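Okay, got some structures for you below.
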Structure I
Amino acid sequence: MDEKIRVAVFASGNGTNAQNIAEYFKDNPRVEICRIYSDKPNARVLERASSLGIATFVFSRKELSNSDIVLKKLKENNTSFIVLAGFLLKIPDNILEAFPNKIVNIHPALLPKYGGKGMYGMHVHRAVKASGDDRSGITIHFVNSNYDEGNIIFQAWVPVEENDSPEDIAQKVHRLEYRHFPKVIEELLFSAETDQNKQR
């Protein structure tokens, strides 16, 4: 039997996307969410992980950026792929180099608009509302050394109505996240595996 594809999920906050991903894959015999990583010891995502029976690893910003502590843990767990689901820190070069084209992020807007440092969560939805744009959405992209600048994999959009509040926009975008993110991850996992098998 083929080995499982082991996926690490990085999250800094509430963890609804992390939970949605874990539940999507829980009955998949080929994929395991092997650990949830967080830079926030009080993040709600850690409670969600515990209720799902998923191991966690908490680290500081310094440990991520200035050491190999996180990378060593990823390797110890035979991690195949990394998913950022509401993770707010920049991924350092040592991890990027160890996982080329194997780290993906979801952004709650249609990049390249409303991306970059400080653009996350409600900051994004307020900016969309203030701009008067008639649509918003999600962007799933590979991660590189700059915030929200990696190659785009997938986008989906929803209309922004004139009377929508930033909170209304957030709800619409969350629904897109829950619907599409696990499916796009699944496609990436198995396309990457197929490519590896072709190279053997």
Structure II
Amino acid sequence: MSGPTVLVLFAHPALERSRVHRRLIEIPRALPGVTVRDLYQLYPDFEVDVAAEQEQLAAHDTIVMQHPLYWYSVPPLMRQWQDLVLTYGWAYGREGNALVGKRLMHALSAGGGEEAYRPEGQNRFALDTFLRPCEQTAVLCGMDWLPPWVIHGTHALSVEQITERAEGYRERLAALVSDSHSADRGADAR
């Protein structure tokens, strides 16, 4: 595959107020081998172009869903996107094999620190618990679930800390691109 292998589906309902995601979304936009689709920019009316989105998914090996943790889930438009795009007979079901073998990762921010996502913490559960529906969606579609990339405590981060975390995101995305290209060239490239 000579084209992009990583698709970043970005959803933030209030990007103008987000210091973190305004910085983070610059990362995939600057990386070769990555396609970015800003769902709120593309579909401000929530009228998702299902055929265009399915075409993008089919053309990429790895899908990254970048978003803030929004009421312990994904933002509303990303949920709408899932409901409309991941259809029976295409993404799952008897003949739904379009996503089999692709990889899915969430890159997300959480306002609370890591300590807030523990049984004794404010949110009472580990972050992985809140991501179980996302993981099960990947499994249902025959995708490989990758561990999420998470930036915690976003409300308290300094500009320097955001920059440091953004570098970690760049490294993770670059590794995903590299892995996709290696897989495309076959075992001899490893």
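Observations on the model:
- Computed 14.7 for Kirkwood radius over Cα pairs in Å, for residues 45-132 alone - originating structure among I, II: II
- Relative contact order in percent (Cα under 8 Å, 6 or more apart) derived as 18 - corresponding label from I, II: I
- When distance in nm of label points 7 Å out along Cα→Cβ at positions 93 and 109 is computed across structures I, II, the figure 3.7 traces back to II.
Throughout, read-outs are computed from the coordinates displayed, never taken from laboratory work. Source: prediction; values computed, not measured. Cβ atoms are built from the backbone, for glycine too; each structure is taken alone.
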